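Undergrad: Below, each structure is written out as structure tokens.
Every read-out reported here was derived from the displayed coordinates using simple, explicitly stated rules and does not represent laboratory data. Please read these numbers as outputs of a predicted model, since none were measured by experiment. Cβ atoms are built from the backbone, for glycine too; each structure is taken alone.
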Structure 1
Amino acid sequence: MLIFLKYVQLVLYIALLALAGQGVLYVLAGARREQNLFYTLLRTVSRPFTFVVRKVTPRQVADTHVPVVTFFLLLLVYAIVTFERIDQCVRAGLVGQGICQ
């Protein structure tokens, strides 16, 4: 279970970094962000997550706000997974050992 939580945490971390990078390039590149190679790459990495959030959220949420909503939802899930992993390590008595670092 600890290894599974570690992999889930890794996937969430990559998606969070992609969304954060996308936000930074949104500000820095402005209107020309669609031609930016790195923006396109980061959008491709985060697309599965934004797609799911777009399907879950109501239509009143604008498409431009979906990446922000996705970021905060993933941040919440990341915190939950992190606390669950800590709890698993403490209950197993593995604090400070390989998988629990």
Structure 2
Amino acid sequence: MDIIKTFDGDTLTIALGGKLDSNSAPELEAELFKSLEGIKLLIWDFEKLYYLSSAGLRILLSTQKIMNKQGKMILRHVNEIIMETFDMTGFTSILTFED
């Protein structure tokens, strides 16, 4: 999985590419949680992400809980396959999506 982090003041954008699964989740988790301090807006860019497992969903849920306390989290460029996963798991009701 590819992870590209971009900081702009108190905004962090994380662009993911490839598969977010149980093999890649620990790397993402390590990168993410060392970067969240002081972040008011977290943007996930899923344009190049083509697979999301339950391990990835767990990271998104725990990150959403953190960002609820310190700011806002947005998911962008979510393809139909991954959006279907969010629909089936009920995550569409707890996450914020933008095009």
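Undergrad: helix-only ellipticity at 222 nm (-39500 (n - 2.57) for each DSSP H run of 4 or more, over all residues; to 500) computed as -11500: which structure among 1, 2? Write down the numbers at each step before the final one.
TA: Numbers: 1: -26500; 2: -11500.
Computing helix-only ellipticity at 222 nm (-39500 (n - 2.57) for each DSSP H run of 4 or more, over all residues; to 500) on every structure in 1, 2 gives -11500 only for 2.
Undergrad: Taking distance in nm of label points 7 Å out along Cα→Cβ at positions 9 and 89 from the coordinates of each of 1, 2, which one would give 3.2?
TA: Working: 1: 0.5; 2: 3.2.
The correct label is 2.
Undergrad: Given a computed value of 14, 38, 27, 16, 5, 0 for P(r) over Cα pairs in 10 Å bins from 0, in percent, which structure among 1, 2 does it belong to?
TA: Working: 1: 14, 38, 27, 16, 5, 0; 2: 16, 56, 27, 1.
This figure was derived from 1.
Undergrad: One of 1, 2 was used to calculate distance in nm of label points 7 Å out along Cα→Cβ at positions 25 and 65, giving 2.5; which? Intermediate values should be presented prior to the final figure.
TA: On the way: 1: 2.5; 2: 1.4.
Attributed to the structure labelled 1.
Undergrad: Rank structures 1, 2 by relative contact order in percent (Cα under 8 Å, 6 or more apart) and report only the one at the top, that is, the highest.
TA: Values: 1: 37; 2: 27.
Going through 1, 2 one by one, relative contact order in percent (Cα under 8 Å, 6 or more apart) peaks for structure 1.
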